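These notes open a run of structures that come right after.
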Structure 1
Amino acid sequence: MIVSIPQLRAFVATVDAGSFTGAATALGVGQSAVSHAVAGLEREVGGSVLRRSAATAPTPLGDRLLAHARSVLASVDALEAVVRPATDRGTVRLAAVPTVCQGLLPRLRELWAVTLPGVDVQVYEGDDDEMPEWLEGGTVDAAVLVDPSPVPAGGVVVARDEMAAVVRRDHPLAGTEQLTLDDLHDDGLVAGGGGCEHQIQRMHELAGQPFRWAHRVREMSTMFGMIQRGEGVSIAPSLGRVMLPADLVMPPVEPRYVRTLVLSGPSSRPWHPLAQALVDSV
């Protein structure tokens, strides 16, 4: 089996774009070139890697190949960046959770615009659990990891972010100096918005309480909407204040929990030089 780098690039780009047309645009080539490259990959691996439909998606075989393809391409990109003359120019892919994308990355990107003006930072938004997977799998070159243990070698702490309650501005608890988990459970806890369920669970452990909730959601927008309608209250990182609707507030909550945010490259493969440049400039 002889698989080429262009075949892997065409395959990954098609998955990411959801179509051969989108992949061709991303790669700067014709659609026929993408189709031929994917067809060549399928001949080499002995089966279809993509479903040809309105929304192009990987087949089961393609799913098994995808993480390996991303890892290979990430290593190739890092190698090419090393052997090219160092220029501090190019694109680096950075992953972060929603609250970091909204509350921290704007400040970091302003810094990088000054210190690394030739670097284009592409942001990938995901949940806590996706950050290390994307980083080690080659989907991204760097990530802001939440509470990594231990802190990866070469990583740097970029912020510490305290968890806070989220309640309606007109709620009786809104003016309370310090809320407790029991206060929140009395109104029904909406857990998980923005991918911070691990931190909420840890707060219950610190309080010696079982982790329980009235509602369990994924998106912060869903969580905010439920609180606005009076369907419960929640806990979220303080960085989320920039995303908060005007009729919601974030009072302190006990037990106090501060999450640590670490900017890092991967631990299982060489860092892309521009990922190192991002870390070095913070």
Structure 2
Amino acid sequence: MAHTSVPLIYLLLITSSLLISLVHCGSFGQDSVITWGDGRGQISKDGKQLSLSLDQYSGSGFQSKNEYRYGRVDAQIKLVAGNSAGTVTTFYLPSQGPTHDEIDFEFLGNLSGDPYTLHTNVFSQGRGDKEQQIHLWFDPTKNFHTYSIIWNPQHIIFLVDNIPIRDFKNHQSRGVSFPTNQPMRLYSSLWEADDWATRGGLVKTDWTKAPFTAYYRNFNANACIWSSGSSSCSSNGPATTSDGQSSWYTHELDSMSYRRLRWVQRKYMIYNYCTDAKRFPKGSPVECRLR
């Protein structure tokens, strides 16, 4: 797979973010449960690692035991290696019901040697249509990499190895819907979608390569837990701890983070709904024109 060289500053940022994720790690055994797959999802005996597999009969998935209303969720994932065409690995936060909210990472499989497509989307009140896609600047099947969602009252920030790839801002005052009221639970799954996942469905799943397996470790949810109609956080957010773990509640991108975001968008973005004139012939959606 051909990759554009990455400047030294970004290699240092990637290394430091991986170390951070190793320090603040949770346990799959304590914090999550396998929800489907008839044994194709497995949690290690020590609870620190999890794997999901897919074959021609079924995929698999897990979910967090807790629901959250605002938080930072991180996990290290090593994606399906080799010819993963037609497969989709997801890592996302949804609420329930027909007017659900949702925050999506979706990793669309590839032919061996081609880059994965990382697809992001935001739903609010049952409406999505806010897709962006990038190609990653590394091979996500060789090693574990950290994927993070920060969801606070003003921002939804997607990060890869602590590098921001998307910042969806709260513009409710301008009529743009934003997830604020519905608690969400973390879900992840590995499933087959060869009718659309790879090159729009042109490349089908090669079942002779099955089972396809993705690996997870260092799951961490630093979040406001929602239970019985109330939050574990006060109306002003979580209490600040000595290590600053509640900083996600007011987190926004600084000037350096914006430069990193623009670097990703300039070099690796392959689709942005904001610039899709065929979908929006009368002009891009309101949020695309706001800062």
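Bear in mind that the values in this text are calculations on the coordinates, not laboratory data. Since the model is a prediction, treat every value here as computed from it, not as a measurement. Cβ atoms are built from the backbone, for glycine too; each structure is taken alone.
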Work out distance in nm of label points 7 Å out along Cα→Cβ at positions 59 and 123 for each of structures 1, 2, then name the structure with the largest result. 1
Value -13000, calculated as helix-only ellipticity at 222 nm (-39500 (n - 2.57) for each DSSP H run of 4 or more, over all residues; to 500) from one of 1, 2, is from structure 1
Consider the structures 1, 2: one of them gives 0.9 for distance in nm of label points 7 Å out along Cα→Cβ at positions 99 and 163 as calculated from the coordinates. Say which. 1
When distance in nm of label points 7 Å out along Cα→Cβ at positions 75 and 267 is calculated for structures 1, 2, the one with the largest value is 2
Given a computed value of 55 for percent of Cα pairs over 23 Å apart, which structure among 1, 2 does it belong to? 2
